[in-house]
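Structures are listed in the sections that come next.
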Structure 1
Amino acid sequence: MKKLSVAIVLSLFVLQSLSSAQLLIGARSAGMGGTGVAVSRNIPSVYYNPAAFMRSGTGQFLLSLGASYSNYDKLLEAIQDASDPAQFLIKNYANAYNFNGSASGILGFNIAKVGISAIPVGSATLNKAANTLAGSINANSLSYGALTLGHTFKVSWLPASLDVGTNLKYIFGYMGALTATSAGGTQAWSTGSGVGLDLGALTEVSVPWVTKMSLGFAARDLFASVNFQNYTQALISTGTTFTYGPTVDLGSTSTPINSSYVLGVGATVPVVNMLLAADLENVSGSGNMNTHIGIEYPLFMGTLVLRAGLASGNNLSDTTFGVGFGFPFMTMDLAYVADGLNSSNSSYVFDFGIGL
């Protein structure tokens, strides 16, 4: 019965971890409230809409990282220790923590409009007093490796070309949970891998005498699942460390990842040259309907760009701000995401890109 209860708790933790809303990947989209299906370009479009990758340059590199600004170093350490959460409590015996946060990013290359990207995502919740091993930790990481391919079609019944794209994804995840008292506790963890598929489309329509509108659609994590191997282990506290009991194999579970479907629109306002964008997102099986709205205003011939946005929905209330700097063959972007539901989970996102 104890094995069964631990397996059920861990499975619920896994399911909750894989049922997330649209992430704010890349500082440009993050600064615009997480919009990107119709207006994202270059390497971050791998996440938002692989079809938009067809409108990128011919050679690019991008490194982006976003993380909570509070205790971000311990957040990353906890995520790294997810497969053995007791180690985090041992290494931080003298410290007190009570926070939760998340980290994400993208490292990608574009070679002749073929994309190769890695998208790491992780989160952790920590609650621990000082000078004790008593506390709780939940941590997880779900990382994607993506191969992005696409093509541009001429369609007679559309006023503009139609871009289509796909991500072929390899998914790797690990997660762990531990609640310990001064006497010890039981930790559980899972490691797993799987595959998934993203599809996207992008085109333009003209608004006579006004502007052109970009219209996009993305379907993410189609047919995606992760096969997890689950374990549990009893711990006995011995002062400042734990004595580990035998590892118990709880068997494997195949966990589906909720697919999501997003419609996006973007248009530039004439005269002022301000970009307006919006995404409407539905997460399958969760009842979540989220809205992302953003603006972008270039200054000094695009060398300086200001951004702002909102993201709202079930368990989502973010206000975002961003700034970008454009140089020949190089860009730098920074965004700040204020979490209206949990200020300790507010975050910064930073990008550095090189491209043609």
Structure 2
Amino acid sequence: MGITRLPLSDFMALSLHHPVLDVRSPSEYQHAHIPSAISFPLFTDEERKIVGTAYKQESKQKAIKWGLQFFGTRMATMVEAAEEIIVQHLLVNKEFSPNGKHKILVHCWRGGMRSAGVAWLLDLYGFEVYTLAGGYKVYRNWVLQQFNLAYSFRMIGGCTGSGKTPLIQLLQKQGLAAIDLEGIAAHKGSAFGNLGMPPQPSQEMFENILAGELHKFSQSTTPPAIWLEDESQRIGNLNIPGPIFAQMRSSPLYFLEIPFEERLQHIIRDYGVFSQDLLIATITRIQKRLGGLETKLAIQHMQDNQLADCFRILLKYYDKYYLGSLHNLRPATAADIIPVSIEKVDVENNYRVLLSAVKS
């Protein structure tokens, strides 16, 4: 049947419809991977270390012998695992191969012995196997290249509590070009941004997902303008790639002008559900920026269950911080800031008002 070695563009095109097996070690996969890939390690982390040490300190032949010793004991298990992956893929996608030959894609770090070994086994068993020339390393180079391309962005701005992220998510649901940066980063941006969120991905994984989202919208002959939320370059522990952030700061920005008290109520609904201890610990972390007196007052209000008074202090701080960065970080040549006056944080209504503002 044979094994087909593909360049990245062909490999990624096939990956849209067929399973991708990442045969690197579990820790390599955990750190970052092609977003659609499934972890299918040839070696455990410890085994990879043994093989690598043998290669460096003894010889290639010694490393191969160690590798075969580890690989040989789990061949049948790996074939069964690949079969299960195919079955799940077929059930989810409702796709069935008329000739019974199921396509499966395999890659390792550099397209070397690990992917070659697994590809040989799966080909021997009867799968139609494709490998990635250059491996994950080639993919990572492609990811970084995406950040140096020119994009058309439309930014959604507004002070804290304006409901910007739900608006981005609604744009996505309506089929418009939009990327939820905070969703990818698993962080809502402020000091409180990790509350109720899963652990953040690695910087590398964040970049991999972002590159894929950007690429998805750049494939048409007339690429659409992509909606993004106006963010600081740093989202939690992650950084928006410099070239992309520079384009964001120069793009037209639709600024949601929503009354302070309405935004305050939205913040209370979002964050008032968390425990008092957790909120106080978060307030304490921004004490240097918030100021000693304001921190003391905010914590006292929190302890007295006066959420509105507590969050009012915090919201004033974040308004001052955001408005300062909004004007200071935009270059003189940046596109306009377009005010969008809205009475309430009502996502459905604000979606309509926003699109109306774009048309006018």
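Descriptive notes on the structure:
- At a computed 2.6 (distance in nm of label points 7 Å out along Cα→Cβ at positions 239 and 271), which of 1, 2: 2
- Answer label among 1, 2 for the case where Cα extents along the principal axes in Å, calculated from the coordinates, equals 74, 38, 35: 1
- If helix-only ellipticity at 222 nm (-39500 (n - 2.57) for each DSSP H run of 4 or more, over all residues; to 500) is computed and equals -3000, the structure in 1, 2: 1
- Comparing mean count of other Cβ atoms within 10 Å over residues 31-38 across structures 1, 2, the highest value is found for 1.
- Entry that produces 17.4 once mean count of other Cβ atoms within 10 Å over residues 55-62 is calculated, selected from 1, 2: 1
- Between structures 1, 2, the greatest calculated value of distance in nm of label points 7 Å out along Cα→Cβ at positions 47 and 263 is seen in 2.
Throughout, read-outs are computed from the coordinates displayed, never taken from laboratory work. Here the structure is a predicted model, which is why all the values come from computation and not from measurement. Cβ atoms are built from the backbone, for glycine too; each structure is taken alone.
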